[in-house]
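**Q** Dropping the structures in below, format is structure tokens.
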Structure 1
Amino acid sequence: MRAKPEADTRTLVQQKFERLGLRNPHDFVLHLPLRYEDETAIASIGTLRGGMSAQVEGEVIDSEVKSSPRRQLTATIRDESGELFLRWLTFYPSQQQQMKPGRRWRVRGEVRSGFNGLEIIHPKITAVHSPLPAALTPVYPTTDGLSQPSLRKAISLALGQVSLEDTLPASLVNKLGLLSFDTAIKTLHSPSPEMDAQALIEHTHPAWIRIKFDELLAQQLSLAAARDARRAKHSRALVMRDHPENLCQRLLRALPFKLTDSQNKVVAEISHDLAREFPMYRLLQGDVGSGKTIVAAMAALQAIEAGVQVAIMAPTEILAQQHFQKMQSWVEPLGIGICWLTGSITARARKIALEAIRNGQARLIIGTQALIQETVDFENLGLVIVDEQHRFGVGQRLSLSRKGEPDAQDWVPHQLTMSATPIPRTLAMTFYADLEVSTIEGLPPGRTPVLTKLVSSSRRGEIISHIAQSAVNGQQTYWVCPLVEESEALELQTAVDTHLALSEALSGLKIGLVHGRLTTSEKSAVMKDFREGLIQVLVATTVIEVGVDVPNASLMVIEHAERFGLAQLHQLRGRVGRGHASSVCVLMFQHPLSMIARERLRAMYETQDGFEIAQRDLDLRGPGELLGSRQSGVALLRFADLAHDSALVRAAREVAVDLRQHSPEIVERHLSRWMRGREDFLRS
């Protein structure tokens, strides 16, 4: 067989490097180890204990290929202090040749207690005469077909090509008590055996502290640059008319409730932003049921009265339809044209809606991702409102915003994003530093606290009996089916089976079923019957997670609650407690529980505070779920850990403010090192 040309081999290796994001020498320098192996010393076999990683030298005294209970290669090596058993569950003929009795090898791996005593499975084998390394051996993140030696060689080459000069002044480095960048990088790529290996592994070593600080500082600086870039754009100033008959005042007089002090404060913050001539980018956050929709309506009315159209985009058709129905009841009496647009409306309805949007007859447009399709042309879109923003990617939100940009692109719409998943303070400082944040504190009057109960699935019969009694008392129930990650079809089947079982067990009640495979009209019909009390129990998948508002529903049963994330559980619990009756959320779980599942359920039992729950979610699972796809296409922090590095976040934020004011050349130098290839971050 003809050998592959050297150029082809080099191209394949290059492709593997690029798969890891390694395109230039700077990338290789910042490709830091996952862990370290100590190959600097030889241990005696007699000193080994289960659970330790070790390197020994010895002579092979026997080896054989066994076929029971499965085909495997086994061998035993011996030194003057004892014997060690080796096993390969998969192996090559060359490895079998290596293990001929009488040959000596250096063997490394994790020692474990096996049936035959201490053993290493799939040990690393090297020649006994090869020199021992002087430093701990780094183990890097890699990809299929890319060996550790190849990575180490490429990184070593890059370290000789790239300047490791500090981007920060020595005075600042000393003031913060940090290592120099040069020392930190060289330490992490080649730590001496005397260093604290545990601190290196746990990212608490001073070298890691320096790298994490630099990364966080680069992020703060880039977010500030993104904010500046946005403020350099122009938007129409949507000034609220100071008159008792303006649209906002007319709506407030018509409402059957008064806004809370917190809602009024947030309305004023948004109103102030809309009146400026650069685009508003504000995040409106509030706990489940805190009254974000009426705040969004007030913003929309201010914009409409100033002469522009408003688009509200929701992640699901159920939520979009609910927004439409609520907004319609508020704005149509004010003489405002409103329409809605989703992927499932009829061709005729779609044609009418598109024309109303194009000619400006529709001033308020509500829909799903259908709003960003090419066929949708707005007359003069001036405000974009995105609900449950973490469910949309950066590209989707930008696509809707760009619907308001004329060909000349001389102005862009204002943007308000909403989230019922409160953002913990550390996360807000780190990933939302480019946005203004408004928070609705507390709940409106009339919302009742929800009692949360943890119940084993073995008590399923008791729960069903309680549902029957609740129905006699005129109350309604949600029964949420478990997530089935392996298959949407299995999840659907679980919902169908649960619906059938509850229909048999509660034969005197009307049991409804709603899931993602139903058409929009089918979902709407079921939800309408549930809202009107014609259905006593609604069996559902997580399609009812956000936005569904049925005040008479006072019991929520979440089956296999241990399979859900904290944010999901909190959202689902928020579907009850919307009326005057005392409400209960039953988290039905099945033993055994993992440690994380146990902590999730404990958090739900102990608090109803969305911010506390969000913080615990951050501590348990990191920022990925809370951020959703805000950083779509951009890796989250690689080195810093928001659950443990909040002090570094605060320090980086303070330094970023100072550098931007007094040392723009340092800002440019630091971003050049850390943000190469991540330009999309600035546009997110």
Structure 2
Amino acid sequence: MSEDEVANAGERMDALTLIGKIQEFLEKNCYDQLIERIRKGERSLVVDFALLAQFDLELADYLLDHPDDFLKGGEHAVEQMSVGTKVKGFVLRFQNLPPSASILVRNIRSNHLNKLLMFDGVVRNKSEVRPQMTAAKFECPSCGNNHVILQIDNKFQEPTRCSCGRKGKFRLVSKELVDAQNMVLEEVPEQLEGGEQPKRMNVLLRNDLVSPLTEKKTNPGARVLVVGQVKEVPIFLRTGGQSTKFDLFIDANNLKPIEQDFDEMTIGPEEMKQIRDLAKDPLLMKKIVNSMAPSIYGHEKTKEALALQLAGGVRKKRDDGIITRGDIHILLVGDPGAAKSQLLKRMQHVAPKARYTTGKGASGAGLSAAVVKDEFLQGWSLEAGALVLANKGLCCIDEMDKMSKEDGWAMHEALEQQSVTISKANIQASLRCETSVLAAANPKFGRFDPYDTIANQINMAPTLVNRFDLIFPVKDIPDSARDQKMASFILRMHKEDAQKPEVDTKLLKKYFAYARQNCFPKLTDGAIEELQEYYLKMRASASGDGVKSVPISARQLEGLVRLAEATARLRLGDKVLKKDAKKAVELLDHCLRQIAMDEKTGTFDIDRIATDTPASSRNKIIAMKEIITDLEMKVGKQIPVEDIMKAAAEKDIEEAEAEELLQKLKRAGDVFEPKRGFISKI
């Protein structure tokens, strides 16, 4: 026997021992599950690594170091077991690998190649499912010999020569195909330090990992745990030769979605006790508000609203398929240097799951979703944007007024319907986007003008502004007593260390997560009465005057319900009581007073923020149209502008305002100027 044959025999002996050991392990630990899977026609079984380690530590180590041999051995072991039918190509999939096998994408090095490792990340995009060849059978035309060639690389491999000495073309007899899909895995933002760019890695999913059931769980934006081997792919140069560099990809053995909810937060018994104690504290609200942003002075009402935003209302799905959102959206509009961005940055740390972006650096596609060309498996694939990635969390958007109008429109559906629908490049998809949005913007001219209404100074599309439940103007007005306190607070903070929050940030995070996971408060009659009373009182305030202003709309009423539910959730209650409704009314009233109040009439007018034209202007336009119609009957088709001005003055419309209204009517196409100084209706 030659040396080579002895070595081969030893190797075969090894393989036989391996198959024997795997068989013994399966029969002892997973026999029933295996039979059940085979009976159902499934071709894989998920095994817990801990079971294998308990059975044989050496075997478990062998799996981590030589996964290819082990998985091939597992395939043969199942084939040889007496399970009634011959099963070919059965795959053993592993989960719960030890911490030593868990690795960050950024730390992958060449010594990790072909080892079994575990990766945690967010799905960035996915390609379509396509068949991939794993093996091909060729026949030699001269002697009829069959050659089976495994297709490992991206390039199709053919046999080079036959044992009979023939070189050249061989006939392809059959090929084995499996379903394959490429997925891009990105590191989780929480694992990064400072300004690190999250690294990405291609993951190849095959066979039942691309079944329709798993497909749903691996949508862009989903958080997943991937168990697999890092393999190299040759890079071919344009000249046709092969590069000395290699590309990497993860050949997935198992994929397990981590729940995207706040559920991924595990709360220990000790923390559970702290949460319960905090909920019973009579000063709960005050403590939480003080802990939201302890290093920022003032803004009590805003901090209160931010605490409610993190608790969130209850999402309801009606029988007719209509969904009412539970997420609360907040907009902060304020003077520069009023700590808006600092509040946003702080919220990113307090929220159990958050993304931060700025308006100037974000495009509509970057916020919602983009369709990108996929190089790995050719074709188009979907890439999730910030709002989708923050699903069931918080998305902080700074400098929102710097965003272009077209990009702002991309958010309409995400804010109200809580989904992002894409129809581009042959991809029609709807992504879930149950995200609370906290946005910050500057007034139109950089700083608030005390002589103009706040609503006129919000430089954003009214349709977008209208979708925010609460809008806070953050004014920076000199006030000696307040300035004194603020200066001493800031300077003391610089001298000593930062303010310590009353409730530790980690506990605060867990508190919100627990509240969202376990509390779904229902409205009581007392709360309904309180909200209804406020709504009706506000609506009634408009019916008496001549100006038909809409003081509050049904959208605000829904906002009130959400705020009341969030207040109840914050104290871990299962019922929304009258006091919760009062709190909600107080917050909304505070915002409306500053934004929707019409100073001239002293009434509320929601149209100031909901539409481009407030009620008072709209009524003047109607009056102007009436004047033109009356004069047309008296003077004829061509009406002198002077007559219009006189009639307008009688109705208390100033000349400058009347001219502006005429220009508006011209732009709208209601009237035109046939000759200078005359107006005609169209």
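Read the figures in this text as sums done on the coordinates, not as results from a lab. What you see is a predicted model; the values in this text were computed from it and never measured. Cβ atoms are built from the backbone, for glycine too; each structure is taken alone.
**Q** Ranked on distance in nm of label points 7 Å out along Cα→Cβ at positions 235 and 443, which label among 1, 2 comes first with the largest value?
**A** 2
**Q** Compute distance in nm of label points 7 Å out along Cα→Cβ at positions 163 and 243 for each of 1, 2 and report the one that scores greatest.
**A** Checked 1, 2; max of distance in nm of label points 7 Å out along Cα→Cβ at positions 163 and 243 sits with 1.
**Q** Computing distance in nm of label points 7 Å out along Cα→Cβ at positions 187 and 315 gives 4.1 for which of 1, 2?
**A** Only structure 1 yields this read-out.
**Q** Something else about it: Out of 1, 2, which one gives 53 for percent of Cα pairs over 19 Å apart, for residues 323-474 alone as computed from the coordinates?
**A** 2
**Q** Going by Cα Rg over 2.2 N^0.38 Å, for residues 267-370 alone, which of structures 1, 2 comes out largest?
**A** Across 1, 2, Cα Rg over 2.2 N^0.38 Å, for residues 267-370 alone peaks for 2.
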